[in-house]
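Where a number appears in this text, it was derived from the coordinates with a stated rule and is not lab data. Computed from a predicted model, the values in this text were never measured in an experiment.
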Structure 1
Amino acid sequence: MATLGELERAVMELLWTQIDTATAEDAAITANTLRDRLARSGNSADGKELAVTTVLTVLSRLEKKGLVRRERDIRPHRYRAVTSREEHTVELMHEVLGAAPDREAVLARFIGTVTEQEAETLRKLLAG
């Protein structure tokens, strides 16, 4: 799983939010819409307004990383996240655990860092 730069993370956050708040038909948005939302959220580079070409470059990189899909059947193209934020996080966790020589030690260390509320949630989820 590729790591994300600051602007890539900001774009993904907006695309994931779009999934969370839109209907299935409206989950894809244009690069111009993303640029405008990045500007409103304060995620512009050094306080300067991002060029749409910069956003398109980021979207192209995210598409190559398998995180974004471009809908090419209409113009302007629309972009959507391939998975939800939660699914992406699960993939990252599986990747890290898969690379660990001692998965049990990693899980034990992780569990040792969770809050009591998170531990209770884990107990409920494991109980089924």
Structure 2
Amino acid sequence: MMIFGIGIDVVEVERVESSIAEFGERFVNRIFTESEREYCESQKRPSIHYAARFAAKEAVAKAFGTGIGKELSWLDMEIRRRESGEPEVFLSGAGEQFCKDHNLSQIKVSLTHAQHYAAANAMVLSES
């Protein structure tokens, strides 16, 4: 396997909190899948978990080299947790198609958060 791309992103938790306060459901529904929203809302401080997932999606988009837009939308990516707690990325729509078109086989993602910041990095691997 070869590395196709890597990406990293850091998010201020306060910015996510502000967006949720200002735009409410419109913001979270535009950025996060239903499953992500359910997980975040089940946590003691949802905004930290939203921020980490926001950072993860940005990191994946950077690793793809596309950014968020024409080739990859926010909702084409879903950040889930395995039973072990390890995060994993599930793709649908344009994200899934991008992987097929570029022979991408795996996406590794790591999340972290503290009181004021959340961060994520992503590594995309290809078969060739």
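Can you spot which of 1, 2 the value -0.35, -0.41, -0.49 was calculated from, given it is log10 I(q)/I(0) by the Debye sum over Cα atoms at q = 0.11, 0.12, 0.13 Å⁻¹?
Attributed to the structure labelled 2.
Using relative contact order in percent (Cα under 8 Å, 6 or more apart) as the calculated read-out, with 39 as its value, let me know the right label among 1, 2.
This value belongs to structure 2.
Taking helix-only ellipticity at 222 nm (-39500 (n - 2.57) for each DSSP H run of 4 or more, over all residues; to 500) from the coordinates of each of 1, 2, which one would give -18500?
1
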